[in-house]
Structure I
Amino acid sequence: MELPQEGYMLRIIIGESSRCQGRQLYEWIVVKARECGIAGATVLRGMMGYGANSRIKTASILRLSEDLPVIIELVDTRRMLEEFLEVIDPVIEEGLVTFEKMHIRMYRHNRKQKG
């Protein structure tokens, strides 16, 4: 797959405990992104944060949170990400979603098959 130099990133910030169809929501989103042909997805787990409810969530041993922030970053063309957002919008009950224009410098994979 080849991406144009002008790409977009869809960033979704949700709580780690959010679920969809019996699995963690971030996992469901990444699997659905692959099914929809999105070029790439990465999930990052936050150490600390707060959202619209202003409740601080932290990985500190003194205040161990069960719902740390999770960031899902998806990269592709504008059209692909806008279509994907329509698919996932109904299942995101709480969180933040941003959409950013970006310049893609490289998008490579190892062409050698391991076997």
Structure II
Amino acid sequence: MNTSLPIRQLTADVCVAAQLTPEAMAEVAALGFRSVVNNRPDFEHGPDQPTSAAVAAAAQAAGLEYRHLPVDGAHQTPDEIAEFAQLLRDLPRPLLAFCRSGARSTRLYTAATQT
């Protein structure tokens, strides 16, 4: 995958990334992704972080399915893990999940696929 975006592949059709901006959604779609999951709570690290609404609008304009599943960076609850597992089942692939660094999305994926 040739991109300047901070994307890391977990499986053939699931990747994770660090914080993505609304402006990145067109490139995400051009890379062939069909769905995006945002795992960051709005304003987690201040007002400069793009809001879920802004990313959602850009994702939808680029033809992507978008879901916001905000979870804490240090701990994901069983309900959040189950919800992520449901998103993995329901959303079209390839799927890209993102958070601040990609680590919490990776942990969510790992937990969701082990249940």
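Every number in this text was worked out from the coordinates using simple rules, so none of it is lab data. Being a predicted model, the structure only gives us computed values, none of them experimental. Cβ atoms are built from the backbone, for glycine too; each structure is taken alone.
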With relative contact order in percent (Cα under 8 Å, 6 or more apart) derived from the coordinates and found to be 37, which of I, II does the value describe?
II
To test your reading of the models, identify which of I, II gives 1.4 for distance in nm of label points 7 Å out along Cα→Cβ at positions 34 and 74 when calculated.
I
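Work out the source of 2.1 here, i.e. which of I, II gives that when distance in nm of label points 7 Å out along Cα→Cβ at positions 2 and 98 is computed.
Details: I: 3.1; II: 2.1.
Checking each candidate, the match is II.
If Cα extents along the principal axes in Å is computed to be 46, 35, 29, which of I, II is the source? Could the numbers behind the result be given before it?
On the way: I: 46, 35, 29; II: 34, 33, 21.
The read-out was computed on structure I.
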Quick one: mean count of other Cβ atoms within 10 Å over residues 42-49 came out at 13.2 when computed from one of I, II, so which one is it?
I
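Which of I, II yields 32, 24, 10 for Cα extents along the principal axes in Å, for residues 50-89 alone, as computed? It would help to have the intermediate numbers written out before the result.
On the way: I: 44, 19, 13; II: 32, 24, 10.
For Cα extents along the principal axes in Å, for residues 50-89 alone, the value 32, 24, 10 is produced by structure II.
helix-only ellipticity at 222 nm (-39500 (n - 2.57) for each DSSP H run of 4 or more, over all residues; to 500) computed as -6000: which structure among I, II?
Numbers: I: -6000; II: -10000.
Matching structure: I.
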